[in-house]
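The next part holds the structures, each set out as C-alpha cells.
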Structure P
Amino acid sequence: MRFSGKRPTIVVTTDVNGTTTPHNTFGELVRADGLFSKMEKLMKSYTSGSCNFSDVLPKMKHLTSGVDRSRLESYAQEMPLYPGVSTTFNDLIQSENVDAKVALSTTGFAGLMALVNKFRHMSLMSVAASPVLVHLLSEDEKSYLIRPIIKEEEKMQVIDDLVDLYRPSRHLLFHIGDTMGDFFAIRHAAELGGIGVAFNPNEPLRASISNLSRNLRKKISQICFVAGRQPDYAKVGDIIRESVWKTLKTQL
C-alpha cells in the first residue's frame, strides 16, 4: 500500500557501538598503538553507568593522538556492521511512503562517524557524536555533524532538535541503543510518545528500564539475543515497520 498525499515524517536516532556494529570502535582505532585495552576499559566504565561519559572523554581523546587520516579512513571503510543494518537504513531512507530522518547519535568519535556515514551510508544521515578527530575531516564531511555529544543526556537533545526541525508525529519517534549511554534517549523517546528500543541491552540498561513506570516500560521495546547468537538489526526495522503501520496504516 502506498501512502497518498504528503509523506509523513518519522525520526530515528541510533547508537553505533554495540548497536549497529559489534566492534568497540574506540579501541579498534588505537589498536595499532597498543592502546585497545586502555580504551576498552574507559568505554566499559561509562556504558555500565559507573561513571559519566564526560568523565572519560578527555582520556579517550588523549589516547587517539596517534590516529591519522589514513587509519581513520581505512577503518571507516572496513568497520563491520550487524546483519540488517544496511537493509533497515536503506528501507527507511528510500521509502516512498514516509520521509525518514535518520541520525547516528553516539558517544563515538565524530571523525569516525562522519566517515562511516560517508562510506557506508552514502552520506544520507546526520551525525551527532563526541567531537574527537574532527580535525581530520574535510569541510564537506563536517557538514553532516549536527551536534557534539559530550555527555549521555545530549542524545535527548538530538531527538528534540530533529522534532523541532521536522515536526513528526510523536508516535513516530525512535531511539535505538544498547547500554547506559543510551538510557536517557531511550526514556526520552518513550516520554515523548515514541518508542525507545533497547537493542541487545546490557544488564545495567535492562535494570534501569525495569525501574521506570509501567506506562514508560510499555513504550520501550527490548530486543534480546541468546548468548553466542549474533544480534540482527533487522528486528529494529520490524519494530519501526509495525509502528508505522499502526499509526499510518501504510508500509515503509
Structure Q
Amino acid sequence: MGLLALVYFFVFGLTVPVVTTDFFIKLIPLSIVYFLGGTFYYQSFKSNSVSISAVLATISSVITTTLGILWFGESTNIYKFVGAFIVFLAIIIVNYQKKLHFDKYNLYALLGGLFYGVAYATDKYFVISTSPDFYQIALCFGVGMASFVFRPKQIISELKLFQKKLIPSIVSAVIFFFMYQKFLFWAISIGGEVGRIDVLNNTTIFVVILLEVFLLKERKDLKRKIFAAIVATIGATILVLAR
C-alpha cells in the first residue's frame, strides 16, 4: 500500500509538504497503535466469522466520536450518545446466546476496534498538518515497519510458506484498502468529522455479511448477524445525522 501510495503521489505530480522531525516522531506511536489494532482485529477471525468481528469492531465509532469532540471540538448533542448506545446494543445482540457470552476472540475484535478508534481519530491531526496523500505514504510505511519490528520472525517464516495462489487476493486487498484510505483521508482533509466518517464506514457490515455468505459459505446465526448489523447501522445513522 505504501508503494502504491508513493506511485500515485509521483504520477499525479503532487508536492511534498514541509514536514519536521517532530512529524515522524509522533508518527511512531500511531504506527504502533495501528499495528496493535490490526493484530487484535485479524486475530479475531480465527474463531468468529468475519461479520461478527466487524460488528464488534464498530465500537471504534464510539471512540472516534468521543475523541473528535475532546480533541477537535467536533459537534456534540444527545443524539450522538443515543447512536453510540445503539452501537453497543448491536455488540450485545451479536454475542447473545442464552446468556451473554464473550470468548477471547470476541475480546480481540473489541480491542481491535478500540485501537482503531484511537488511530482513526489521530489521523485527523496528521492529515490537517500535512496533506492526505503524503500522510498515506508515511502511515503505510510506518505501520509496515512497526509490523516488522514486533513480528520479524513470524513475517519471515510466513514468507517462506507464501503461495502464488494468494497473490490475487493480496493484490485485491491492497487496491481496495488503498482506495478506502485515500477517500477517508480526503474526507477528513476537507473538514469531515472523524466520528461521522468512522460511523459511515461501519455501515459496510451489510456488505461483509453478504460476502461471507456468498464467498465463504458462512450461514451460521445469519438472522442474528443481519439483525445486529441493522441495529448497528441504525446507531451509525443516528450518529451521522446528529448535529
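Out of P, Q, which structure matches 4.5 when distance in nm of label points 7 Å out along Cα→Cβ at positions 80 and 168 is calculated?
Comparing all candidates, it corresponds to Q.
Given structures P, Q, which gives the highest value for relative contact order in percent (Cα under 8 Å, 6 or more apart)?
For this comparison of relative contact order in percent (Cα under 8 Å, 6 or more apart), the top structure is Q.
Out of P, Q, which one gives 0.50 for FRET efficiency 1/(1 + (r/R0)^6) of positions 128 and 176 (r between Cβ atoms, R0 = 25 Å, to 0.05) as computed from the coordinates?
Corresponding structure: Q.
Work out mean count of other Cβ atoms within 10 Å over residues 24-31 for each of structures P, Q, then name the structure with the largest result.
Evaluating mean count of other Cβ atoms within 10 Å over residues 24-31 on every structure, the highest lands on P.
Taking -12500 as the value of helix-only ellipticity at 222 nm (-39500 (n - 2.57) for each DSSP H run of 4 or more, over all residues; to 500) derived from one of the structures shown (P, Q), identify that structure.
Details: P: -12500; Q: -25500.
The correct label is P.
Suppose log10 I(q)/I(0) by the Debye sum over Cα atoms at q = 0.11, 0.12, 0.16 Å⁻¹, for residues 56-183 alone works out to -0.40, -0.47, -0.85; of P, Q, which structure was it derived from? Provide the component values of the computation, followed by the final result.
Numbers: P: -0.40, -0.47, -0.85; Q: -0.58, -0.69, -1.09.
The read-out was computed on structure P.
A value of 2.7 was computed for distance in nm of label points 7 Å out along Cα→Cβ at positions 112 and 232; which of P, Q is the source structure?
Going label by label, the one that fits is P.
Read-outs: derived from the displayed coordinates by stated rules, not from any lab. Since this is a predicted model, take the numbers as computed values, not measurements. Cβ atoms are built from the backbone, for glycine too; each structure is taken alone.
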